[in-house]
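Please go over the structures that come below.
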Structure P
Amino acid sequence: MRDCDPSGFRGIVSLLRFFAETGRYNVLDRIGFAQNPEAVEESIYEAIRTVRALERRAEMLKLKLDGDVREFECLEYEKIGPGAPCNGVRGRLAERKGNLEEGSEVCCHTRPLIPGEDELGRFYRILHGLEECEIDGLDLAKQLAALAFSYPRSQRG
């Protein structure tokens, strides 16, 4: 039986983490409570489709971070107040953007990784029991959804 370490599904976890960070829990909930592989497949499809749609209207923002100005492609961004939570990139606008003044503090949600064909193919084979794995495919899907709610190693306190 093959090891099905969730770290082999980085693209899926990154994709799902975008939905956790932006408060769109419906995709994660549908995977977490899925009763069959088709429900998981539909949720992954919807997640990829949503990110692809957001990519088409993404905006470039120049943000001041620790004294440096860096440019980010934000699929979504919002003005936030001091101390407000931000699960994306937090910074101050280096130049006016729309109705937001230069210096406004914003939270920018950047593009997640999108799983490639090989990763998705392997995941779907495991999900449908066509590739042996140490755990059930639905249980693996639920693990990946739970990992999406966790903090990436780079953000752990």
Structure Q
Amino acid sequence: MTNPDTVSQEIKEAYNFLSEALNLVDSLNRTLVVNDNTLEKRYRYILEEQKEHLIRVVKKLEDNEIETEQLGKDVHVIYYGDEVGNLHLGAWKRQTKWIESEGKEKVEDITEKAVEIKQKLTQAIPGLVRVLGEEHVKYVVPALYRDSC
């Protein structure tokens, strides 16, 4: 039998890690405009979408309103959005270096925060497994994140 204290502790940890990820995403959204190119715009769009879904998930975990289906959809958008966002960020970073445009240092800072976001999302997985179940998590969280936790 599972200890309820362990379950609530894991959910609390997931809440904390996702809250930290939300703060990082929000910070990036507020400071992001560097050279306003297409790749940056795509990355900002993904961050906005991530923020929206992180707010929902954090609120649901805080209120202990766990509806597995909707929570799974929100988690899916967060994790797959992060995966795709990192691809756009990498391309944007390469483009910024290649064309020697302004903002190289700022793009490096953004990259560091993106790595932190991924770490927080990875650290939240054990709690999400508790909430959603292992079978469900393997469909809503990319393997890249699950394998590193």
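Structural remarks
- Given 10.2 for mean projected area of the Cα convex hull in nm², calculated: source structure among P, Q: P
- Here the criterion is relative contact order in percent (Cα under 8 Å, 6 or more apart), and among P, Q the highest value is seen for Q.
- Comparison of P, Q - label where distance in nm of label points 7 Å out along Cα→Cβ at positions 28 and 52 is highest: P
- For -13000 (helix-only ellipticity at 222 nm (-39500 (n - 2.57) for each DSSP H run of 4 or more, over all residues; to 500), calculated) the corresponding structure among P, Q: P
- Looking across P, Q, the calculation of FRET efficiency 1/(1 + (r/R0)^6) of positions 12 and 36 (r between Cβ atoms, R0 = 30 Å, to 0.05) that yields 0.95 traces back to P.
Read-outs: derived from the displayed coordinates by stated rules, not from any lab. Since the model is a prediction, treat every value here as computed from it, not as a measurement. Cβ atoms are built from the backbone, for glycine too; each structure is taken alone.
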